[in-house]
Structure I
């Protein structure tokens, strides 16, 4: 058994950077949730820190984001949430698993696209 609170099926709608994405969550029974603004639920990928999209890290931030986009943008994934409330920036913490079982959070770290982070 893992330590995740909930597991959801979701569709990746947007990727801001390599640690912040927006998804449409399948709640079951034909119900989908895109968050209060309708643009997608913001997810902060748990256990990692990716380069920023501005400042000194911008070039690497774009590379990391684009690699993540190639992997999951527009695709159905499994979202494993860490807790049932959002963090200080309104994002939910989670781990992303692709349809073929790849742990995206670990993949980003293993590919050198993000650094492991402890909270």
Structure II
């Protein structure tokens, strides 16, 4: 068979550099907006974790207020480890300063709760 050259009847058009730059800018803006949305979603999930830790600390503090024997200790509650620190407040035997700190699995501080409790000696 004889070789035949294919001739195009229509002219092929290409993109100009200006069109390429405009399309790159649009893609970068879209990517930037997507990253901001992802960042907000990630931050909100962390605040949910903080709210759960704060609720655990509040419940632990309520239990401490009802307890007669309050000592420094570490507690595991849910997905968090809670460190309880007890100190006398202003050298007063009837007042106790209680500090609760919640840590996650990576031992990063998630929430802190401090309160002064009146010691009930019955």
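Derivation of every value follows stated rules applied to the coordinates shown; laboratory data play no part. Not measured: the values here are computed from a predicted model. Cβ atoms are built from the backbone, for glycine too; each structure is taken alone.
Quick check for you: by FRET efficiency 1/(1 + (r/R0)^6) of positions 19 and 83 (r between Cβ atoms, R0 = 30 Å, to 0.05), which of I, II is greatest? List each step's numbers first, then the result.
Values: I: 0.95; II: 0.00.
That would be structure I.
Of structures I, II, which gives 29 when relative contact order in percent (Cα under 8 Å, 6 or more apart) is computed from the coordinates? Numbers along the way, then the final one.
Working: I: 29; II: 18.
Working through the options, I get structure I.
Can you spot which of I, II the value -5500 was calculated from, given it is helix-only ellipticity at 222 nm (-39500 (n - 2.57) for each DSSP H run of 4 or more, over all residues; to 500)?
Details: I: -5500; II: -15500.
Computing helix-only ellipticity at 222 nm (-39500 (n - 2.57) for each DSSP H run of 4 or more, over all residues; to 500) on every structure in I, II gives -5500 only for I.
Mean count of other Cβ atoms within 10 Å over residues 35-42 computed as 9.8: which structure among I, II? Mind dumping the intermediate values first?
Details: I: 14.5; II: 9.8.
It must be structure II, since only it matches.
Taking 0.00 as the value of FRET efficiency 1/(1 + (r/R0)^6) of positions 11 and 59 (r between Cβ atoms, R0 = 30 Å, to 0.05) derived from one of the structures shown (I, II), identify that structure. Intermediate results must be reported in sequence, preceding the final value.
On the way: I: 0.55; II: 0.00.
This value belongs to structure II.
Figure out for me which of the structures I, II the number 13.6, 46 belongs to, where Rg and Dmax of the Cα atoms in Å was derived from the coordinates. Write out the running numbers ahead of the final one.
On the way: I: 13.6, 46; II: 31.7, 113.
Here the read-out was taken from I.
One of I, II was used to calculate distance in nm of label points 7 Å out along Cα→Cβ at positions 75 and 99, giving 1.8; which? Don't jump to the answer; show the numbers that get you there.
On the way: I: 0.9; II: 1.8.
That value comes from structure II.
Just checking, which of I, II has the largest value of distance in nm of label points 7 Å out along Cα→Cβ at positions 43 and 107?
Numbers: I: 1.2; II: 2.9.
Result for distance in nm of label points 7 Å out along Cα→Cβ at positions 43 and 107 over I, II: largest is II.
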